[in-house]
Structure P
Amino acid sequence: MNGMPAREGYRLWADSYDAETVVSQLEDAAVQRLGVSTAGCTLLDVGCGTGRRLPDVGADLAVGVDITLEMLAKARSGLRLAAGDVRALPFASLTFDIVWCRLVIGHVSEMEAVYSELSRVCCMGGLVLVTDLSAESVAAGHKRTFRDAEGTTRELEHFAHTLERQAVVAYDHGLRLEKRQDGVVDPSVKQLYVDAGKEKAYEEQLGMPMVRALLWRKNAA
C-alpha cells in the first residue's frame, strides 16, 4: 500500500473536492440504483467531506461527520456537521435509520472497527450503505488520486477489503447483505476521461466495475 494518509490528502484536496470525478460519478450512479429512499428518515453520512451529498436527501434529520476539518470548513452553511473518526463516531447508539459510509472504508486499515461503529449507530432494522473501489479495479491497478491546488497528482492510501471479508465482519456486527450494485465504466463517464487526457485509460477500463456499493440491513432485536 502506497500513498499519503487520507487525513493529509483530503486536507490538500478540500479546495477542489466537489468537482466530479469518474469514481464519484460511478459511485453515485450505483447508489441511486440501489433505490434507497432517504425521505423522512434520520441519516448519517460518515466521511461526508464537504457535506455535498446532504442538502437534497429529504431526510427529517441529516448529519455529516468527517475527520478532516478543512473539508468541513468548505461546507455550505446550515448543514449539521461534526468532526469525528469513523472508528469512534461521536453519536449515541441506535440513532440513525440510514448510515452512509461512501468511499471511506478503503482508507482505513481497521475494517472491523469501521463496521462496529456503523452498526452501533444504526437503528435496529436500519440500513448501512458502504461503497468503495471494487476488487477488480484495485487488481487492475486503479488508485485513489486527486490533483492538489498546484495541479500535482497525489495518491491516497488505500486498503483493499474484499467483499468476502466484509461480509464476515459485517455479519459479526449484526449486518446482512441486502443488495449490491456496481459502478461500471461506461460512456456516461467518457468525457471525464477525455477532460483528464486519459482516453487510452477509458478504452482499457470500459466495462470494468470500478466501484462497488453494498447495502446492509441491521438485524432487528
Structure Q
Amino acid sequence: MSPESESLSRILNGATDSVRLQAAMQAGMAPSAEYINPLVERCGVEPDFFVRDMLTWALIQHDHDQVIARVLPELDSPVAQARAQALHTLSKVGDTRTWPAITTALLADGDDEVARTAWRTAAGLVPDQSKEWLAERLAAQFGRGGRDVRLSLSQALCSLGQDSLPVIEQAMRSDHDQVRLHALTTKRILDDPDLAFDTALEQAKRVHTLRGAPLMET
C-alpha cells in the first residue's frame, strides 16, 4: 500500500462524517490510481449515505477501466452494502461493457437494496437485444417487498418500454393477488408515464375491487 493510499484509508476509516466526506471529495478532485482501492473498500462499510454518494462520485472521476476492474469483484461480496455500492458505481460509470456482470442472481438478490440497485443498473446498461431477457427476469420479482421496492421494479420495467409489455400482461394473469396488482400498476404507468406510482396503485386497487380477479382490464 502506498503512503497516499494508506493515508486516505486511515482518514476514511477513522474520522467524523464531515471529514470523511471532505476526504472523498478531495480524492475525486485529484484522482490517483492509488485512491481507487481505499475508496472501493470504504463503499462497502460506510454508514453515512452522503459519504457513500461522495465515494462513488470520487470513483467515477478516476480512470474508468481501473475502477471497473476493482469494482466488479465486489459484486460477489458477502456484504450486501458492498454489492449494492458496486452496482451503483457501475451505473454511474455507465459503461455498457459491464452489462454481462449483472447476473440473474443479482437481479433476484435476497437483499432488497441490492436487488433494487441491480434493477436500476441493469435497465441503464442493457443492450437492445437483451431487453426482453431482462424484462423476464424483472417480472419474476412482481409482488416483492413494500412500496419502495415495488416502485423500483415498476420504474425499471417501464424504462424498457414496449419490450416489457408481454411479461407485464402475463403477470396480470397470475394466480397471486399481489403479483396481479403490481403488474396492473406497472401497466398503467407504462401507458401513462406521467402517472405517479401511488396514483396508479390506487387505480389498480379500484379495478381489483370492482372487477375481481384476475386483473385484466386497464
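For which of the structures P, Q does the calculation of relative contact order in percent (Cα under 8 Å, 6 or more apart) return 12?
On the way: P: 25; Q: 12.
Matching structure: Q.
Output the label of whichever structure in P, Q has the greatest value of mean projected area of the Cα convex hull in nm², for residues 46-157 alone.
Comparing P, Q by mean projected area of the Cα convex hull in nm², for residues 46-157 alone, the maximum is at P.
For mean count of other Cβ atoms within 10 Å over residues 94-101, which structure out of P, Q has the highest calculated value? Could the numbers behind the result be given before it?
Details: P: 21.8; Q: 13.6.
Going through P, Q one by one, mean count of other Cβ atoms within 10 Å over residues 94-101 is largest in P.
Given a computed value of 0.97 for Cα Rg over 2.2 N^0.38 Å, which structure among P, Q does it belong to?
On the way: P: 0.97; Q: 1.17.
Value 0.97 for Cα Rg over 2.2 N^0.38 Å corresponds to P out of P, Q.
Identify the structure, out of P, Q, from whose coordinates P(r) over Cα pairs in 10 Å bins from 0, in percent, for residues 6-101 alone was calculated to give 15, 48, 34, 3.
Values: P: 15, 48, 34, 3; Q: 18, 55, 26, 2.
Answer by label: P.
When helix-only ellipticity at 222 nm (-39500 (n - 2.57) for each DSSP H run of 4 or more, over all residues; to 500) is computed for each of P, Q, which one produces -20500?
On the way: P: -8000; Q: -20500.
The read-out was computed on structure Q.
Values quoted throughout were computed directly from the atomic coordinates according to the rules given, and no laboratory measurement underlies them. All values derive from a computational prediction rather than experimental measurement. Cβ atoms are built from the backbone, for glycine too; each structure is taken alone.
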